[in-house]
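K.L.:
Got some structures for you, see below.
Read the figures in this text as sums done on the coordinates, not as results from a lab. Just so we're clear, the structure is a prediction, and the values are computed from it rather than from any experiment. Cβ atoms are built from the backbone, for glycine too; each structure is taken alone.
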Structure I
């Protein structure tokens, strides 16, 4: 397909989705550092030069995909809670851990969000991302507060902050690449990556119980502008 300049916002959205689809295919089969804008352009059937009409780096594309994947997680979580949740902490933790584990693409992107993706995006695109990501966080907080109505906003935000920090640090630990796996095997140190869902559920239970226990107390919170 020859490249044609878009004339409407709808055409622009279609073109952006085409770019994201090509980037997703590569992300699902390659390490992030191996992917280039030229590779993504090949998947869209237009040139790298034309790609620059929409983004200035591959990271900007993956920021857009991160929002999509976060929203996908939120939709699935809401459906599951509406169907199977009976207001028990352990049950909520099981559902949340399971739904997060399912979203492998989100986990991979989220784990490199602050160290890779945000650092090579333009200020304009990063501001847009921050605003959309904040909306996703607000949606998560609303889901959490619906499950546990006694939580105040600051408590729910604190829970999300602690959970997100844990995921960002823990997911890379349990997702070694081939070289890391081989090194662990040959090092003979008796360490193997733990089960992600199992440990995540334990962390959710601990964090949630602590949050509920301290509900009503004033707790210091990471400024939202940093998230």
Structure II
């Protein structure tokens, strides 16, 4: 799957880490085989300022480095490659802003497939924003271009940001969307673990839906990962 996806999209990819690390050498070689434009940088200060599609980052110290890189990469997704084998450290890196995390040593095929899936989600969300479609899930009805929402025949008044949040979750029903992705696509800013604004907006959406009889638990928190419309 990932070979065809990379061959079609030809994303610009940055690999952050030493080019003397065997795992990164193999990663770079495979990405180039797939037709990707790959740049290797040794530090955050060397990160390019041109339009990047994806970042692989070798981060020995996990969460702290993920938080720093999240601010640098802005709207672009990245996979953190960490030396720790601890699930606690992987969760910490996700909470700090990584879109995905793999412990070193990692399986090359799994790493590339995860990257392709993350890029696919980004492309799908971008394409979704250009549509003027509708969502109809049980009693919930939404129309994008008018930003109208109804539960059965009862209108629900959402702010534009609240609509965008509910829309993206409904469009990806059954899939957990990470906080970094939602910050980029809905809040238009980089994710910060100390920023609770997304939680606040989702809480208000839940309440407005609950007030007209829609089960608020349909908007689930997947702790350490993100949110999911079930």
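K.L.:
Can you spot which of I, II the value 0.70 was calculated from, given it is FRET efficiency 1/(1 + (r/R0)^6) of positions 18 and 114 (r between Cβ atoms, R0 = 25 Å, to 0.05)? Before the final figure, lay out each step's value.
P.N.:
Details: I: 0.35; II: 0.70.
Of the options listed, only II reproduces it.
K.L.:
Further question: With FRET efficiency 1/(1 + (r/R0)^6) of positions 58 and 194 (r between Cβ atoms, R0 = 25 Å, to 0.05) computed per structure, which member of I, II shows the largest figure? Mind showing how you got there, number by number?
P.N.:
On the way: I: 0.20; II: 0.50.
For this comparison of FRET efficiency 1/(1 + (r/R0)^6) of positions 58 and 194 (r between Cβ atoms, R0 = 25 Å, to 0.05), the top structure is II.
K.L.:
When helix-only ellipticity at 222 nm (-39500 (n - 2.57) for each DSSP H run of 4 or more, over all residues; to 500) is calculated, the result is -22000; to which of the structures I, II does this value belong? Mind dumping the intermediate values first?
P.N.:
Details: I: -22000; II: -12500.
It traces back to I.
K.L.:
Tell me which of I, II gives 16.2 when you compute mean count of other Cβ atoms within 10 Å over residues 26-33.
P.N.:
Working: I: 13.1; II: 16.2.
The read-out was computed on structure II.
K.L.:
For which of I, II does volume of the Cα convex hull per residue in Å³, calculated from the coordinates, equal 147?
P.N.:
Working: I: 147; II: 120.
Of the structures listed, the value fits I.
K.L.:
While we're here: If you work out FRET efficiency 1/(1 + (r/R0)^6) of positions 66 and 90 (r between Cβ atoms, R0 = 35 Å, to 0.05) for I, II, which one comes out largest? Can you show the working numbers first?
P.N.:
Working: I: 0.75; II: 1.00.
Once FRET efficiency 1/(1 + (r/R0)^6) of positions 66 and 90 (r between Cβ atoms, R0 = 35 Å, to 0.05) is tallied for I, II, the winner is II.
K.L.:
From I, II, which structure was relative contact order in percent (Cα under 8 Å, 6 or more apart) = 21 calculated on? Spell out each step's value before the answer.
P.N.:
On the way: I: 21; II: 16.
Here the read-out was taken from I.
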